[in-house]
Structure 1
């Protein structure tokens, strides 16, 4: 189909596509248009990666905005990951030159996102959209189109129920809403189309050919029965041979492994292969990227990643800081980094195609069975779909690795020739329903048991369930729990959220987390003789279902049992017996709380990552969650009239900035951060007021003579004359500070004015 024939889209978009060299639609895109995607019709598109799903979504959104201009219609694009939200925002912001406005929202679950009311296209995570519904964002009534990217994730036990309920609520709010769901190939797309009352585009067409196969011996065995010779050289691993062979044809490789440690070790080894293929210019550019990586955080992870990048290799996993991942992804897309060794997180929608994909590990550890478990076909096909870069590669190859004839046959049967599993709703689990039933009642979608059941009948679970009595049974159990804990009340046959229930829903808390926090705070209120410590609060929030606790590793049980007993007097609530199954969770919470305390005591990142065997991204994740839960605890304490809010607020600010009590005020100034706050404090500048009125030569000395940094910080704190001009650093301060902390890793601010250390991300 010629793009000039597409109905309903603005003329400028046709010109925009033509300027990008696009004259005709891909076959799946043309089929979507024929089925009404630009005319307000619901659609499920199940097509391979790189086959044009985003353009289908764009056609739907732009036609909606153009059609509803007079009524203020807008489009919402839902993504599963924050990283994907940023990528899509950059993609859609190119339309702002034509008068459209684009907004992205991924955080602050208590906000109604009022500032988004003026945006035409909004990009948000499913959790953020769920919170916007709970907080009654008024602009949701103006939605004309919602796009759900990676919709197969309704099958995910953790995030799936939120996406499922959010789509059901948006469709309930506006029955005329156009719903467009996108996914790579899944096993039962017709079930999703039936649930969403949409037409189905189910295609295996790709713009470039994808060849799947298995490497064994000295050959690639491909799905069409052919073989390519790919021999191993002396002491060369299978993945190294494939990477070398790909580089000899000027291609890049993604290698998927089953753990962070394996990703790091594989990148370290494969750097020996890629280094020989780098040009002088590439080495110089990679050295600059490596410097930026080291500036992100002062950790062994940063150093290890930078070392690999200098050789043209990299690793990618959730333990990396956000800036680490962005630098790696950008350099890989620019073809500077030749191979990325990744855990499956990189397969989840982020745009990082390569000539070849190697699925090295097709099993991973599953704690529920205590052993290794094969990956699903859907997961492996998601990874394989990254092979082949349209416009850059003539084809893509996705390769599994076999060590014997039997495994060769098994991999063909299990993955190469297999169809992906059907997507199944995970909504009927009690933890998911606990959260969503309260939110559904609190936000007015249901006011009785019958209305609640009617709402749940609009979910994918109800569409798929053979026995709907199970849904009613779990629903009634959850309602009873919410009543007992004062989140819901029954009045003359109706269900209503209590004041506490409304607060919990607005805060985006699991009701069980709220109950745990309130019990702990009530215990603190009764213990008037002891001061509530930050560690006690960190332990309390670490016990909630909303905090992913640190695992107990070999040898941890004895260490944290001793720590729990040593600090038992501080902890809020009674510890379970050592013989109780809950005791292990108590110890995991103790370990998580100590990590937060270490961070809030200014322990350096490198020591923390080594002590807990985690990455800088993991610290950031724990810190972000702790900030959110402590903020929620403040609100709950206020709701219940408990006089503990000041202690909670201080614990929250300390963990937010990663500082001791005396630095909280200083560290809150934009651009200061934990390390600079300590240096300023040691130079005699102990508060915002001191910084605002202080001697600029002292400030400059404390900031290592960095004039731009000093000017920016003084401007942020409200100094009357922030310019440094002829100011020189106070030598006495410089000498005193440099004795104790030479080489502390302080760096110039990043582009947003913040110090390049974890406390400011």
Structure 2
């Protein structure tokens, strides 16, 4: 109880969450700018090195490696640890794999690797450059999780692994995404930076042309875009797959995909292309199949009359055959601080790290040399009077007595005397003395060279440069990813749509069916408590507009709607983003965007009615009107109905509990409106305001405590059929209803029966 203290909850939450966030950033998610590794990867490589699993050793079961890592350095989940090891072995994930895997380590199709009891691994030759000089006091070590062993805080990497292999991770409020690069280009840039330290990103890009992904592909960014990304540490790289056309007998051809963008799942890409073929969104494309083995080979069959450039342009836009790789150069600086760095800063931090590693290694080697020279000096003194030394040793009664006699007579220290007493007898011959003197001479020369190097920063940089040059010459390979400016082929998506007559059927509960023109619509079946709302006869090239009770219109291309193979169709909520309680009140077929606006079709129960036949409403001057239950309405031009997103577009502003009850084409000089409680009005069409955008409209009639249930454009000679809630109907003449101005309450046409609709 005495340790209790009062603290503000918000302060405690902020403090503890910050601690958690920093722990996640530093200990899990962001790589170190020096060796380009996260702690889990560093521990796996360190454990494998301690197990003697270099490139020349035999493969070892992955289970043994994971057990070693978990038991000694990383007491976390075995699944995540194995996934980290797997990634370092995948040649399609890393440009230069750090683990040589044997067995099933996954594939480009997203297949999971085999369990770690089945796979094996060892280090690759290039990984030796990350671990070299590890035992020469080149980096600091820290205690492992249980303070029984030591692990390195960073590996003394000779290659800039962060740039060469890239890295990605998500922390708390911070993420990183580094692409891989070509080893030869990066090494050349580092060497150039050593030769001329005052350089810019533009200078480095004379060597580093851009990212070089394991799965190759084509980068479409220009030099300026890449330079801006490298300077800011943030940007995006647009990658496109590579393809070619293969000729077949009888003049046929097929497209072969040979490369895909980095991190794209090949199996899902093929599924997406297959969906496009099935939905007939790209009719010239007839089939897709995967013929890949070690190399990617995806075959696309297409009609011989089609333009393959336009086909591929369509696929680039609608599939992951072209996508973006985000660049986000967040990483840990040498002091452990996370920061977003530029390409130049990353290179400079790495070179400074290499200078420190080389300096510490030379100091370590110097100390060993001096220790060895110290022993060799003692050996030389001993051989100068070997007989006396042997006499003193033989006359001694114990090792300690011999030690004291030799030390006193030859004026040696404890280390030299101890080393002399350990010499085997065969080393006391003259030839061995020559070897010792030769070794002493060589060690003195090496000592002089190391001291000279340590005394000159220029010579240290020369050593760093030579090591980089050696790796560059030994492990350079050709660039895989080509960089070129985008050459987009213009295409019109409408050109790929087949002209096919279809029938759109919509139920009152919002179930939509798209059927080919066959069968009798009167035989349609619906779900229980559901019935037909409307049928549209249209073409796959046209548009369809759905008007809803919320005053929203959803406009989509007909060919984007899925065909109904069986059942009651698809709910409109799955095709568009409807709100709670939102219902479709009608639909309209519109002509294709490049056609004249003279072929719109409005749905009606049991039939599809063409309404733009008179001169007043035909063509691009066609008008529509919408009406709400509270009696508001307005006219709007047909040109307002253009394609929308899945969220639709507001067409009528509604207040309180008002709802839109319908829409209709403006076809006559007057409009007839009726309310549920039996009142009706006839007003002139010219009194109804036209709006260019969404609005509430004007008051057409005041329903009082009722609601408008229907309206229809009429001439004064027409007859109207009124349908009552009892199911009966009544026909009245328009002339029997007094013509009045908009905003009136209307005249009574039914005293006892409620009206449900007019037709």
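Read-outs throughout are calculated quantities, based only on the coordinates presented, and are distinct from any laboratory measurement. Everything numeric in this text was worked out from a predicted model, so none of it was measured. Cβ atoms are built from the backbone, for glycine too; each structure is taken alone.
Data table
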item: If distance in nm of label points 7 Å out along Cα→Cβ at positions 32 and 56 is computed and equals 2.7, the structure in 1, 2; result: 2
item: Highest-scoring label, criterion being volume of the Cα convex hull per residue in Å³, for residues 136-479 alone, among 1, 2; result: 2
item: Structure with the greatest value (metric mean count of other Cβ atoms within 10 Å over residues 648-655, set 1, 2); result: 1
item: Among 1, 2, structure where P(r) over Cα pairs in 20 Å bins from 0, in percent as derived comes to 13, 28, 25, 19, 8, 4, 2, 0; result: 2
item: Structure from which -14000 was derived, helix-only ellipticity at 222 nm (-39500 (n - 2.57) for each DSSP H run of 4 or more, over all residues; to 500), options 1, 2; result: 1
item: Which of 1, 2 yields 0.50 [FRET efficiency 1/(1 + (r/R0)^6) of positions 392 and 432 (r between Cβ atoms, R0 = 41 Å, to 0.05), calculated]; result: 1
item: Computed 0.45 for FRET efficiency 1/(1 + (r/R0)^6) of positions 208 and 296 (r between Cβ atoms, R0 = 25 Å, to 0.05) - originating structure among 1, 2; result: 2
